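Read-outs throughout are calculated quantities, based only on the coordinates presented, and are distinct from any laboratory measurement. The structure displayed is predicted, hence computed values, not measured ones. Cβ atoms are built from the backbone, for glycine too; each structure is taken alone.
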Structure 1
Amino acid sequence: MTRPAPIPPGPRQESVWDYPRPPRLEAVRRQIEVILGGETIALTLEPLIVLETSHPPGYYLPSDSIVPGVLTPTGRTSFCEFKGVATYFSVSMKGQTATDGAWTYQRPSPGYEAMAGYVSFYPAQMEVCLVDGEYVEAQPGGFYGGWITSSVAGPSRAALAPRAGRGENGAMTLTMGRGPFGHQPAGTFNFDPPDTVVFVEPLNRRVRGVADGGTVVDSDRVRLVYESRTLPHYAFPAADVSVPGEPEPHADGYVRVAWDAVDAWYEEDEEVFVHPRDPYHRIDTLPTSRRVRVLLGGEVLADSTEARALYETGLPIRYYLPVPDVRQEVLAPSQTVTQCAYKGSARHWSVTTATGLASDVAWTYDEGVRREAEEVRGRIAFYNERTDIEIDGVAQERPRTPWYR
């Protein structure tokens, strides 16, 4: 597989593929705000921005712009070949805690010394992040911390998304989102679990990584490693890998290879997108005759009694509607394309109502569809978080997920 073709940037947009590698560090004049627990925990007009090929920008805030006491060191570290060793913090406000939700480079590598004393946040773990008042969507994956706004065109290599990259396809697994060891578990335990849980199991399938036309990872001895609040990742015996990797601390003799260190990943001969597929992730699609209405600003966008309800681990119920039941005159195709590890490629729709343009409020799986999405192929789904949905005349509450606007 070749790298994804860059999407031409629109007016006032820039392409992530025009960013340099090694990354460029810039001081910019933009208002950056981070909200957690309903409170602003960081606010600055003088952030630093990191621009790196194939990744959305990363914003770093001066430490004196962060509310005192919200950051607690966790002891976790990671290594960047350009910027050096990163150390992590838990972020807490009013009962909400995002473990390893922020990081800093205390002693940055040469060329990046200006980053010392600056902190970046994972948008996916915060309640809201804003750039000049615009809501940020997080770069998919549990490792990268890119901030996606309307000024960015892609697709990014880690996300394969030109804008609003996670779309409705944010990772929800055993250790992410509403999963039992995720950021906001949907259920409860009958014991107090430790703050961080690690679970390692054999994957029992062949995994290959391909780069520049050659196979650089090839193993049928793969381990899948789960750690609280992070995506599961592959671990390979060192002998099965011919690209740089980091030792896997939870599996002796194994190494971890960064997702974007290769051009494509395969399980057997099927390509894997975005992140490893979690065997504990489930999708059920059920036909429903209940009346589903979608409204925005009081204006009806769709009305159907032939929806298909898609139930996916950790996500709100998504209602996929037949195209004839959606008002075509209000729809306009968006440039946004997202990738889901389970369902495939989704292209997005914006709508225009009497109140104006609403970007990326719906999506369709019609090309590059995976098995789990075959029953909704060609149908249109609306974000529960961005529109008002009625089921049999009962208004549904907009769920407060990372895709809420």
Structure 2
Amino acid sequence: MRRSALVAAVAALAVSSACSSAGPGASSPSASSPPSQVSSSPTASVSFARLASGAALPSVCTPGRPDRSDTVTFVSAGHAWALSPDGSHLTCLFDVEDPGPFIWGPLGDRALVGSFEVKGLPGALTLPPTDLRSGPTSWGRPTGKSIALVSADGTELEKAHLDGNPVEDITPLRNARYLSVTYHPSGMAIAFTVERGGGQSIWISSNEGTKPRRLVFSTEGTKFGALGFSPDGVTLYYAAVHASGTSVLHDLSLEDPTAVGALWSAPSSQQILDIRPGLADGALAWTSGTSCDNSVVTAQDVNGKKLSVPGGSRPTRALGWLDAERILVATGGCSGPIDLSAVDVSSGTATPLVFGVVAAGVRTPAPTPPPPLPATDANVGSGNA
């Protein structure tokens, strides 16, 4: 394996199995290409942020406009920063007291932070702090003029607009508990998970919550987790914990929702916590574990080659794709500072970037033009979930 210029020692690639039974009714993940392993964190976190070069962050924030390719973002000492994936170009973006979710919109010019505030680069739409409380959220596509959200009590889907209009109720199904929501990359639809009548299911509707159609359901007690769409908008990725207790990463084609594939199975007692689709079809990263205190990243390149990214004695989690080949990996637990590395999914090369930050994310613009929304039949989704 190649060594990063910033790493004193990076663990050699090691083969480990990432496949197990996919559960009833689903095709089994291939056991022919087990993931390699690469260490993403060569050193422990520190109590103050510093760059991998050893330099401390500037003590004064002079807000600027980052290069489009500066897709690493993080928060330290009350400021948000952007950094190039090779660590060579640093820009202070804006002050932020509470980073909250720190999730960037599809243009890479605005971020959702604490108090449901949206902060952005010069000229970007923003939103002042509010008292809005929410569950899971998803940025509107393709331009990020609104944010879909699960209400705090889980009974509604809503849409918060950045143009000053009031929060809009777009609830597709009444008498249900909403568990997650994600925008389709076309911007024309949303996918969401609900629990009602003692079971869980995954649906898709228009971006206004109309014409809900069921995609995936279970008669065996399957629980559904993270959702994500492929860049071409054809494939829905979702995590499912089957009645057997096995957590499986599935893929479903909107063009043929009667067939469900299985890409990967989590080790015993672990779950798939998050899914991060890549910028090219087939590229994917996900985080598994029981929580962010013991999680591990696995990633797949466009050819289906899988790579495991452990952090030694510390957990790792995928924050998103920096470009077509590299993911941003955070090393550290649920609380306390985290360290950031850029990991090349194909080669396994890890480039340490910054240590000891309090929050991080990617501001990678979504691919353009947005894909169309595939036609899909209503209520013919697979029951083999």
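Each of 1, 2 could give mean count of other Cβ atoms within 10 Å over residues 81-88, but the derived value 19.8 comes from 2.
Here mean count of other Cβ atoms within 10 Å over residues 73-80 was derived from just one of the structures 1, 2, and that gives 12.0; the source is 1. Once mean projected area of the Cα convex hull in nm² is computed for every structure in 1, 2, the highest value turns out to be that of 1.
Here relative contact order in percent (Cα under 8 Å, 6 or more apart) is compared for structures 1, 2. The highest value is that of 2. Given a value of 3.1 for distance in nm of label points 7 Å out along Cα→Cβ at positions 321 and 337, point me to the structure among 1, 2 it was derived from. Structure 2 accounts for this read-out.
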